[in-house]
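Down below are the structures I want you to see.
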Structure 1
Amino acid sequence: MENIPANLISLIAFAIVMLVAMLLLALKNRFSRQIEELQQKLQNQEIQLVELQTLLADSQSQLDDNLQYCQESQRENEQVSKQLEHRIKVTQELFNSQVEVIDKLLHQQPEDKLYTRAQKLVELGADIAEIMQECDIPKAEAEMLLAVHRQRVVK
C-alpha cells in the first residue's frame, strides 16, 4: 500500500464518503416517502374512525328510539290485556248469570209456566175464556189474574 499515492487514497475515501452520502440520501428519501404514505394512511384511518363513530352514534340513537318504542308498545299491550281480561271477566259473569236464569226456567214447575203464560196473555189483552182455554186454569184464577193486572195498570 505504500506504492499507492496519497491522492488516490483521498480520492477513494472521498468516493466512499460520497457513495455513503448518496446511500444515506436515498434512504432518507425512501423513508420520507414511507412516512408520507403512513401519514396519509393515518389521516384516512382517522377519517374512517370519525365516520364509524358517527355511524355508531346514529345506530345507538336508533336503538334507543326502538327500545323506547318497544317499551311504549309493551305498556300499551299490557293495558289492553288488562282491559280485555276485565271484559272477559264481566262477560263470563254475565254468561254465568244467564246460564243460571236458563237453568231456573228449565227447572220451573209446569204450573209456573202456565201462570207465566197466563200473565202474558193478560198483558196482551186476552179475555177470561181465552186465558182459561190456553192455560188450562180455572175461571176464578183467570179472573184474579185479570184483576191483579188491572190494578197494576191503574197504579
Structure 2
Amino acid sequence: MLELVPVHKDNWRAVRELELKAGQQTFLHTNLYSLAEAFVKPDAPEYLPLVICEDGEVVGFAMIARDPEADLHWISRFMIDAQHQGRGLGRAGMLLVLDFMKQCPSCANVHLSVSADNAVALALYASLGFVPTGEKEGEGQDIYRVHVR
C-alpha cells in the first residue's frame, strides 16, 4: 500500500538517502537541499515535505508548496528512488500527492516545473493532465498546470 507521510525526526535520514538514477540528478535539487529549503529558508513559500512509503518502506519524496501572496499551489519536488523506479510508483505517488492537495479548499490548480530534457517526467505529467502554461520558473524550467477542482 502506498501512502504519504510527513517528514519527521524518524524518517528524514531515509529521505536524505534516496537516490536518482544516473542522468537524473541534473533535474532536481538533492532531497537534503529540499529539506533545508523547507525548514530553514526564511523567504520561502509554505513548504510541506512528504515521504512516499510503500508498505512502510520509504520509496520516494515529494514537497508541496503554497505561495500565499499569489495563492498558487505547487509540487516543488517529486522523486522515486532509483531502486523503485519502473514499477508504477511515480504515477501512483503523483496521484496521491494530487489527491492530498485537493483537500485544500483554495487549491483549484496545481503547478510544477520540469526541464524540457526530462522526457520521462514530461510523459508522466502529460498523462495526468498537466499542460504547459508557456511560462518559465527562475531556473529556466517550463511551468505546467493541472486543474484539480
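Listing for the model above:
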quantity: Structure from which 14.2 was derived, mean count of other Cβ atoms within 10 Å over residues 81-88, options 1, 2; calculated: 2
quantity: FRET efficiency 1/(1 + (r/R0)^6) of positions 49 and 73 (r between Cβ atoms, R0 = 41 Å, to 0.05) - highest-scoring structure of 1, 2; calculated: 2
quantity: Of the structures 1, 2, the one that 22, 15, 14 was derived from, the read-out being semi-axes √(5λ) of the Cα gyration tensor in Å, for residues 33-120 alone; calculated: 2
quantity: Comparison of 1, 2 - label where mean count of other Cβ atoms within 10 Å over residues 57-64 is highest; calculated: 2
quantity: Computed 14.4, 40 for Rg and Dmax of the Cα atoms in Å - originating structure among 1, 2; calculated: 2
quantity: Structure (1, 2) behind the derived value 10.0 of mean count of other Cβ atoms within 10 Å over residues 65-72; calculated: 1
quantity: Source structure (of 1, 2) for helix-only ellipticity at 222 nm (-39500 (n - 2.57) for each DSSP H run of 4 or more, over all residues; to 500), computed value -7500; calculated: 2
quantity: When relative contact order in percent (Cα under 8 Å, 6 or more apart) is computed for each of 1, 2, the largest belongs to; calculated: 2
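Just so you know, all these numbers are worked out from the coordinates, no wet-lab data involved. Keep in mind that what you see is a predicted model, and the values were worked out from it rather than measured. Cβ atoms are built from the backbone, for glycine too; each structure is taken alone.
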